[in-house]
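Next up: the structures, one after another.
Only the coordinates and a few stated rules stand behind these numbers; no lab work does. Since we're looking at a predicted model, the values are computed, not measured. Cβ atoms are built from the backbone, for glycine too; each structure is taken alone.
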Structure I
Amino acid sequence: MKHLEQAHKYIDNAKEILREKGQKKGKYYRNAKYVKIAGNTAYNGLLLALDSLLGAKRNGGNSMEWYMEELSKLDDKMLYSFTSAYETLHLSMGTGGHPSTNVVDDGLEEAENIIHWVETKT
């Protein structure tokens, strides 16, 4: 349970970063640096939640492929949700600093849905 509380805190922190430093103007964030930080923060919270369900990290951490393989054994819907969250939070936001509020909101929603799913499984 402690890990899930921390996972929620990561998501809350990501939202706070965007709210306070993302410089939202209309449908876009103007400060890519903080979009990147928020995306990586939310993604790390998602991984923390999944680790609490799927088990301990391997040496050097688990790969995205490992998470996908483990989720495919449990729930195909969550596999697709994780893939979407990975591509949005880690790649589009965390690496690219994607400015669209719609993309950001979708990524955060996916992460929250997965964390809630993990809560139902533990």
Structure II
Amino acid sequence: MILENTLYHTVSIQDMDNGQHLATISLVRESQIFKAHFPNLPILPGACLVQISKEFIEEHLHQKIQIIRFKNLKFLKTINPDEFPEITLCFSYHKNEENYVVSATYLKNEHLFCKLDYLFITQ
């Protein structure tokens, strides 16, 4: 996992009965990504949110994946690690005829940060 331990640490992972998976992550405030994006006002880049979700799916499947198309990608609220040092990724996926479909959200309590829906294939 590329960003694990440099941008975030995994606090916990739960597999729910309804096929959902919850991953609580702790953001590494000292990460170079936060120093560059942006100095004195750190914000977690949207591309990193996509990458983190991809890493958790790869870990769950025990194989690499390739994202082939986004069906939905909405960034609703910025994530500042000073304000939100810990966030939760809620994701589920299922296989259709040709590929997998993912639905994922990032949240913390009543704050909804991002919604992702994409298609991927395994490699």
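Once FRET efficiency 1/(1 + (r/R0)^6) of positions 16 and 32 (r between Cβ atoms, R0 = 41 Å, to 0.05) is calculated for every structure in I, II, which label goes with the largest value?
Comparing I, II, the top value of FRET efficiency 1/(1 + (r/R0)^6) of positions 16 and 32 (r between Cβ atoms, R0 = 41 Å, to 0.05) belongs to I.
To test your reading of the models, identify which of I, II gives 26 for relative contact order in percent (Cα under 8 Å, 6 or more apart) when calculated.
Traced to structure II.
Out of I, II, which one gives -23500 for helix-only ellipticity at 222 nm (-39500 (n - 2.57) for each DSSP H run of 4 or more, over all residues; to 500) as computed from the coordinates?
I
Could you figure out which one of I, II the value 1.5 for distance in nm of label points 7 Å out along Cα→Cβ at positions 48 and 80 was computed from?
Label of the originating structure: II.
Comparing I, II, where is mean projected area of the Cα convex hull in nm² highest?
Largest calculated value belongs to II.
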